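Throughout, read-outs are computed from the coordinates displayed, never taken from laboratory work. Computed from a predicted model, the values in this text were never measured in an experiment. Cβ atoms are built from the backbone, for glycine too; each structure is taken alone.
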Structure 1
Amino acid sequence: MTDLFSPLSIGDLALPNRIIMAPLTRSRATLERVPTPMMTEHYVQRAAAGLIIAEATNIGPQSIAWDCAPGIFTQPQIDAWKTLVRAVHAAGGRIALQLWHGGRVACDRSADPRPALSPSGVNENLDALTVWGLGAEGKFIKLKATQSREMSLDEVRATVRAFGAAARACKEVGFDAIELHGANGYLPHQFLSPFLNRRGDEYGGTPEKRARFAIEVVEAMLQHYPPARVGMRISPYSDYNGAIDPDPAPAYRFLLKTLNQHRLGWLELADTSFWYGRFERSRMLDLARPVFDGRIIANGGIEPQTAGELIAGGMVDAVSFGRLWMANPDLPERIRRGGPYAKAITRRFYGGGADGYNDYPTLASATA
């Protein structure tokens, strides 16, 4: 019987188990968005994952949703990622990078702030945006989002190219795979949302046109990685960060059919709504399974027992865990033993040092 410990192939990428580490923004990079040795230690500790999908990483300087979230658009950033990836590989792990643009989810705190870039410059619900940064005492606080403006066609196309350049940098670094962050109300999700995308050109209007930006971004990423090593995270039924869509099925069905034609390696279905007591996993599976033949990774508040049942029943191919990986660096061993599981300390999630980040004990160290 297939279970969490069954090997999984995504094209030629061989995973020893189906216990995926979900991308987790924890803001341990520098203010210049350079990955730190602390981040290297964090991922090395979790190298037993079938695949680590490393945290959302900015593809350009105008993606500024969070302070101290890493980037991959400057040489110091790229060099630091090389060190990190080599260390994960030396520990026997496999690691992908999630490519990210916050779009209107941004806060420019410079002396001369510029409007954020978004599909249509919608600023009606700025209070719904989740933007975090360093406060006066060094603690992370929720910030007020900067107003956005509509991207010109040249800026849309330049952003697509920036995703391609980030994919090229990932290849140079040595990442095993890459994932597009198309969920949680960030830029690709904004283009898909008819509330946020009110354009009248080839990137807005019909469901097919609203899906065009995400498709072109994936195509730019595919210029540097084979299809099986490219994935996308989506949350079609979530209105997180104000990405409202009363009927997401037409745009997402077209998107997924097109990604399937490109033979994309996987979809990560992010059930962001579970944070608010709503569960959309079944609806997402009903949307994706009929039109997408690649691997399906479920995500969103899933406990190990439920994860095993989903995999055994053939509903999904793998499950990505977030908070469980945060607090349990030896998560596969704990799942094998049926626990116990440490609990993540939420007040230490964002920013700060190794405490609440790299100091969670393994079962072996706890026993010792």
Structure 2
Amino acid sequence: MANGDNANVTLAMVRSGSAVLKLDLTTVSNDIKAIQKALLMYGYYPGGAPDGKYGSRTEAAVKGLQNQKGLTITGEMNQATLNKLEYWSGTLVASPTTTPSMATVRKGLDYYDVGDSGNDVYTICQLLQAKGISCSLTYSYNNNVKSAVQQFQTMVGLTSDGKVGQGTLAALEDTVSDTGWLIGSTVNLTAGKLARVGFINIMLRSDIVFLLNLALNTYHINTKQKVRHFLAQCMKEIDYGNTLTEYTYIPGIGNSYSYTPFCGAGLLQLTHYGNYVKYKNYKMDNKIETPGVYATQHVAVAYPADSAGWYWDVCRDLNNTINWSNTDAQICQDLTAAIYGSTSDFAPRWANYNAIASVLL
């Protein structure tokens, strides 16, 4: 295993094709951390906070990206791979800028804080005013703006840190009322609603929210009760939105599970070879099964919400096999047994349900 190979290698060098980043257990850099964060938010990084070290998890995430994008699978972050990553993320930087973009913040890759400036700060002030918060219009993120943001965060139940990150921006931009997310039998959840109930990171991406709504409406998870319970289960399965794959899943390395490499993927963590085969036949997509080592990442990235809706409605028929006239506590317990395999994980899922029910009225 190479050590120190990534010393002094920058994003700019990789972008130009003059260097690559590879497996290296000693070098730590903010450039690598920026890559890890983007891989995490894109859905490839198999859990764990970015640490700036190009270890086995980073290599595995890069291999998954390369497989998904039809590149040569080397596990190295080279020019072609960075190009594919930045096509999604935008140009990555090693250190936060003082002029973040709304697009980057929406993807969870940056945030606004005191000292930042630009037209987007002015827009934030306008959004605060639209929410009934007193805030003078300015292009400078000063302490007055921070105080106004903290007031808004407290009002909607978010962490009151005064920064406008992904969740706060989503809540500021939300124009759907707490009772307007379900019209008749049509679900229209927003990133702002998901942020307020406790979801973070990947779950607040606009494309994931779109896919979530599509899955809920496609698979008949379209009553207030069912949506709340579905989200409560998903929240625990994906650690609030920190990962779309099982934390212990590292393609090519394996783990002690009997179902390796068909580990948990998607919002309800589809697992086991048999379920992957059933889902492959349903979607008519061979990559859901072959090659098995990358099937988990393929499902997580290509079908994060659809796989969960399919598992709920088609595979387990939970719309019909659960007694929806029971108390919500009993329903949550029954769903936990069906999805998790036992009721031992009931308590956090029930807590999730109550948090969700307090927002999705």
Structure 3
Amino acid sequence: MTQTHRPFTFDEMIGQKGIINEMKKRSKTMNFPEVMILSGPSGLGKTSLAYIIAAIINDPDPIINVDGTKSPNIKSESTKQIRNESFNRDTKLYDASSMGKVDVLALKQKIASPAMIDKNKIVIIDEAQELTKSGKGVVLELLEKKRKGTYIILCTMAIDSFETAVKSRGSLYNFRPSNSEIVAEYLFNLSKEFDLPDTPEIEEFFIKGIFMIAENCDGSIRMAIQNFERCMIGEFYTERQIEQEFSIISNEKLSDLVLKLANKDSSCIKDIKQFGSKDFFYKALKTLNSAYLYLSTGYISQSWKKQLAERLRDKNIEFILKKFLEVDAGIYFKEDLFMFNLATILKKEEVKKVNIRQKPTRIKV
């Protein structure tokens, strides 16, 4: 489904509203930057947008919409090849995971010549963060020289792995994760393609399941579609089935566990270990951070987090957060330390012993 539902017009893109609006306006006059750097986490549509832009640039007869914006014409041979990912014409896709310094320099020579079949020569370098260190070193040479009728689109998940000079050689577009409401709405529309029976399980899927998938895909449309497809094929519709199959937890259950932790209810340990201590740690940490931010500043992004924060208002949330933050040093998850810190949080306060001075007992000798 990630392939069959890959967007191929600006209107089909999910999220990235600001970037899409700019590209729509640029399509009216075909004024696209010669070098574009699309940066952001996986699954947000960087490569899909690169395909759309490349198709419009090289389409001899693009579709002109009512508002004057352009869309790829699927009848055009150049557009067909891009959509089918064949790239046998003047639009080329390169996977940077297999490229080094020599490959980048060779590419520099290849694009020196003009387009042979299409109007322009377009180079899409995907997964650019995977370039070797020496390869990244010569990317600047590839980008800095302007070539008439040549466009370069760099897609990367880690723009900070490149030198500042590379970032300044093109128009940088930062892709951000889509919020769960947008993802859930997309999945709901996607479900209309399936002939789902009217059963209590399906009803639960629409009430809870879709939102569980949307909440736990980290803003990645691709991951959301993959998990949604698995639900459709495997018939995982209920909250319990989705929790077990994808090792995810509903907002309701996450809130319940966090509250139990704050109330020093040790029964939460069993549920945390069953769900997975690592998965619980990262989700609870994010939730606790949101709650603390709300209690400190009044800002919060989602209503369920606000409700949880209000219930945590009288708890020692700062102490719990500090114990969570001791666990992850940014390298790996320390499970033993996390379980120790959980025990520290749940530890009952010791009752202070009161020394009562007793009268000495007289002993008859």
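Here are the numbers for the structure shown:
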| item | result |
| --- | --- |
| Computed 3.2 for distance in nm of label points 7 Å out along Cα→Cβ at positions 86 and 262 - originating structure among 1, 2, 3 | 1 |
| Given 1.6 for distance in nm of label points 7 Å out along Cα→Cβ at positions 46 and 310, calculated: source structure among 1, 2, 3 | 1 |
| Structure from which 25, 22, 14 was derived, semi-axes √(5λ) of the Cα gyration tensor in Å, for residues 14-189 alone, options 1, 2, 3 | 3 |
| Among 1, 2, 3, structure where semi-axes √(5λ) of the Cα gyration tensor in Å as derived comes to 53, 26, 17 | 3 |
